[in-house]
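Novice: Right after this note come the structures.
Bear in mind these aren't lab numbers, they're just calculated from the coordinates by the rules spelled out. Since the model is a prediction, treat every value here as computed from it, not as a measurement. Cβ atoms are built from the backbone, for glycine too; each structure is taken alone.
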Structure P
Amino acid sequence: MQKEACTFGNSQHSYKSYAQKLDKLVTGVVNLLIIRGKIIATAESCTGGLISELITSVSGASQVFEFGICTYANSMKQKYLDVPKDELDEFGAVSKEVALSMVRGLKKASNADICISVTGIAGPEGGTPNKPVGTVYTGFIYEDREFVKLLRLSDLDDMSRESVRQKTAICIFEIVQSLLMEDV
C-alpha cells in the first residue's frame, strides 16, 4: 500500500531551525517508543545512517533501538536485505519497489515493531528528469501494515545534500510519530 506523497514546499526556514525541529521531533519519538514499549530498526541508503544516529543521540534510545543497517551499495541491499537483483535492475535502487523490499528484509532480520527503510537521491548530482534530486522513498512496517511513502523534496529552496537528508529525516520521524499516536 502506498500513502500520499510527503512534500516540503519552498521554505524560508534556516538550517538551524530545521535542526531544532528535528531534535525536538526525534526526542519526542524516542520517548513515545519508550512509553509504548516499541522497538524500532532502520535500513538506510541515501541518509547514510542519519536516522539511526538521530535515534541513538537521545538518552534512553537503548531501550527502543534494535539495530540500523546502511546498505548504500546495491550489492549490500541484496546481501543483507534480500532485495532481488531483478528488482534493482528493473526499477532502480530509488523506487517504491526497492524501499518495500528493503523494509521487508529488515523486518525479517529484526524483532522490531517499527521498521523503516529509506532510499533516494540526496544530490547534488545523480538526479534524472524522472527521478530528480530530492526523490526519496521510505518504507514502513508497523504492526500489520506496510506502506511506502514518496517524499518529493525537489521543490526545496535549498537542494544541498545536507538539506535533502535532513528533511527526509523530519518526514520519517513525523510519520513514525503519527503511527505511534494512533495507539492513544
Structure Q
Amino acid sequence: MLTQEKIDQLALQIGGELAVEIVRFLLENGENISEFLIAEKLGISINQIRKTMYLLQENNLVSSMRKKDKKKGWYIYYWTFSNIQAHTLITRMKQERISNLKKRLELETMTNYFTCKKGCIRMAFERALENNFTCTECNSILKEVDNSKRIKIIKEELGLLEAPEKVIEEPEKAEAAA
C-alpha cells in the first residue's frame, strides 16, 4: 500500500524537499496541473519547478502533456503524478536495498577487519596483511575490529525490510468483521 509517508520519502530521495512539495501539490490537485500554476502556488521560480519535474520524470514518477499557448506561442507542460510508477519504484528500490544489505552482511560475517586507534581506515585482513598491520594514514598498529554491532544493525534493517507489510484496517471494517 502506498502511503503519503512513502511517497514523501521517495520524492525526497529523488529531488529533495522541493520534490516533496511538488508531489504533494500534484496529489492534492489532480491530473494535468500547469507548471505555471505549481510555480505560482508554491512561490517558486518556473525554472526550479521544471528542473525538479525533470528529475521526477526521469524516474517515471510524473508524466507530462505539452500544449502550446496560443497567445504567447510558448509551450506549457501539464503534469500528473503516477501512483503505479511510484509503487513500482519503491518496490524496486527496496529490493535493491535488501540485496545490498545481504552482500554487506556476507562480507561482514566472512571477513575480519582491522583499524588503528584513531579509526583512520578500516581494512580487510588481506589488505592489513599486505600493509604489515600498519595504518596507511597514521602508521600506527592495526587491531582487529569487533564488527558484531554492524552485523546486528544490518540484520535488524534486513528484518524490517523483509517483514511483510502490515495492513491496518479502517475502524469501520474492523467493527463490521467482529
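Novice: One of P, Q was used to compute relative contact order in percent (Cα under 8 Å, 6 or more apart), and the result was 28. Which label is that?
Specialist: Derived from P, not from the others.
Novice: Same structure again: Computing Rg/Rh (Cα atoms, Kirkwood Rh) gives 1.19 for which of P, Q?
Specialist: Going through each structure in turn, the value belongs to Q.
Novice: Work out which structure the value 3.8 belongs to, where distance in nm of label points 7 Å out along Cα→Cβ at positions 31 and 159 was derived from one of P, Q.
Specialist: P
Novice: Let me ask something else. With helix-only ellipticity at 222 nm (-39500 (n - 2.57) for each DSSP H run of 4 or more, over all residues; to 500) derived from the coordinates and found to be -19000, which of P, Q does the value describe?
Specialist: Answer for the origin of the read-out: Q.
Novice: Sticking with this structure for a sec: For distance in nm of label points 7 Å out along Cα→Cβ at positions 55 and 79, which of the structures P, Q scores highest?
Specialist: Details: P: 2.2; Q: 1.1.
By distance in nm of label points 7 Å out along Cα→Cβ at positions 55 and 79, the leading structure of P, Q is P.
Novice: Computing mean count of other Cβ atoms within 10 Å over residues 47-54 for each of P, Q, which one ends up highest?
Specialist: P
Novice: Identify which of structures P, Q gives the largest calculated value of mean projected area of the Cα convex hull in nm², for residues 39-126 alone.
Specialist: On the way: P: 5.6; Q: 10.7.
The structure with the largest value is Q.
Novice: A further question follows. Among the shown structures P, Q, from which was the value 3.5 of distance in nm of label points 7 Å out along Cα→Cβ at positions 95 and 111 calculated?
Specialist: P
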